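Take a look at the structures listed below.
Just so it is clear, none of the values below were taken in a lab; they were calculated from the coordinates. Since this is a predicted model, take the numbers as computed values, not measurements. Cβ atoms are built from the backbone, for glycine too; each structure is taken alone.
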Structure I
Amino acid sequence: MNLRYETEHLILSIGNESFAEQINAYLIRNREDFSRWDMELNDSYFTMEYQLKAVQAEQRLFMKGEGARYYLFLKGDMNYVIGNVTFGLMGKKGERLWEIGYKTDFRERGKGYAHEAAAFLIPKIAQEFKVKSIYAEILPENRPSVALIEKLGFGFEKVLRGAHKVGGRNRDLLLYRLDAEGNGEAE
C-alpha cells in the first residue's frame, strides 16, 4: 500500500503530522454535521494535541496492516481536507474481515468524491491485506450513505439492533457486506 494516491479529482493520503492542523480544521468545521451520525465526542477530540496523537496511532495501524485512514484533498489544494475514507480490521487478523467508513465535508457532498475515493481504495485494500469481506454499518436514515455503499456493490446483510450510540441513545444500524475474496479485488 502506498501512503498517497491520486485519482481523477483527488489526492488520497494517509495522515501525518504535517497536515494534522488541516485535519483538525476539517473536523471542527464539520463537528455539528458529523454529530448526527457519530458517537459523542468530547471537546478534547477537537484539539491539535489529540489529532497529532490520532495521526500517529493511524500510522501505527497502517504499518501493522490493521487499518488505513486516507484523507481526501482536491488536487492542487493540500491545505484543505475534504473528507476521509477509513478501513479497519474487524476481529482477528486471520479472519480477514474489514470495515469501511467515510465522511465528506458538508460543503463537498454530492460531488462524487467519497465514491471516487472508496472505489479506488477498495480493490487496493482487498489485494494488499487479502481481505475476505468488507462491512459497512450505516444509520437507517442516512440515505446518501446507503446509496453510496450500494453503488459500490455492497449488499444488505441485516439490522444490528441498538448497535451505535448517537445523541445519547442506542441506535440500530444497517449492516452491508462486500465480498472481496477471489482475485484480491472487490467485485
Structure II
Amino acid sequence: MKHDSELLLLTTIHERSGKQKEISQRDLSRAINMSLGMTNVLVKRLTLKGFIIMKKVSPRNVTYVLTPDGMNELAKRTYRYLKRTMKQVVIYKEKILSIAQSAHASGCTSLTLVGESDIAFIVEYAARHLEMGFQHCIENDQVPDGSFVFVSEAIPDKIDTLCEQESIYIRELFMGDV
C-alpha cells in the first residue's frame, strides 16, 4: 500500500506540475483520494527521500515538484508496476485460454462475456485464437445457444438464468490471484 500510495502521489505531482502553477496538499489529497493527514505524511516522506521539493509561488501558496531523483524513482516504480501488471495479464490469459479450450472441446461454438470487464480483451483473444465466435452482452438474455459464458467481475450476484449454459464467474476464477 505504501509504495502504491507513493507512486500515485509522485505521478500526480508530475502530471499536475506541468499544468498548474500552484499545487496544494489539499489538491493532491483530492486527486489521490486520501485524507489530508495521510497526504501530508506522504509528502514529508517523499521530501525526506529527496524525491520532491516544495516551492513557494507566493507568500501563502506553495507547489510541489519532482526532483531528478524523484523522476528516476517514478520511472522505476512505474516500470515495476507495469511488469507486475503484464505478468498478471499473462496468467489470466493462460487460465481463460485453458477454460476456452475445454469449452471448445466439449462442443461450445462461441464465447460470450456478460457485463463489462477489464479483461474482456483476453476473452475475445481466446475466442479468436480457437476460431470460436465471440459476443459481448450487457444482459444475460442475449446469450446465444452453444456459447460458453464468462460472467463479468462487475456483476455482483449470480445470474440464475445461465444454468442452461456452461459458465464461469471471472471474480471466482481469479480469487486469490490479485
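Overview of values
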{"read-out": "Computed 3.2 for distance in nm of label points 7 Å out along Cα→Cβ at positions 79 and 111 - originating structure among I, II", "value": "II"}
{"read-out": "Comparison of I, II - label where FRET efficiency 1/(1 + (r/R0)^6) of positions 15 and 127 (r between Cβ atoms, R0 = 35 Å, to 0.05) is highest", "value": "I"}
{"read-out": "Source structure (of I, II) for relative contact order in percent (Cα under 8 Å, 6 or more apart), computed value 20", "value": "I"}
{"read-out": "Winner on distance in nm of label points 7 Å out along Cα→Cβ at positions 47 and 143 once structures I, II are ranked, highest first", "value": "II"}
{"read-out": "Cα extents along the principal axes in Å from the coordinates reads 39, 39, 32; which among I, II", "value": "I"}
{"read-out": "Among I, II, which structure scores highest (criterion: distance in nm of label points 7 Å out along Cα→Cβ at positions 39 and 95)", "value": "II"}
{"read-out": "For Rg and Dmax of the Cα atoms in Å, for residues 63-150 alone computed as 18.9, 62, the structure of I, II it came from", "value": "II"}
{"read-out": "With helix-only ellipticity at 222 nm (-39500 (n - 2.57) for each DSSP H run of 4 or more, over all residues; to 500) derived as -16500, matching label from I, II", "value": "II"}
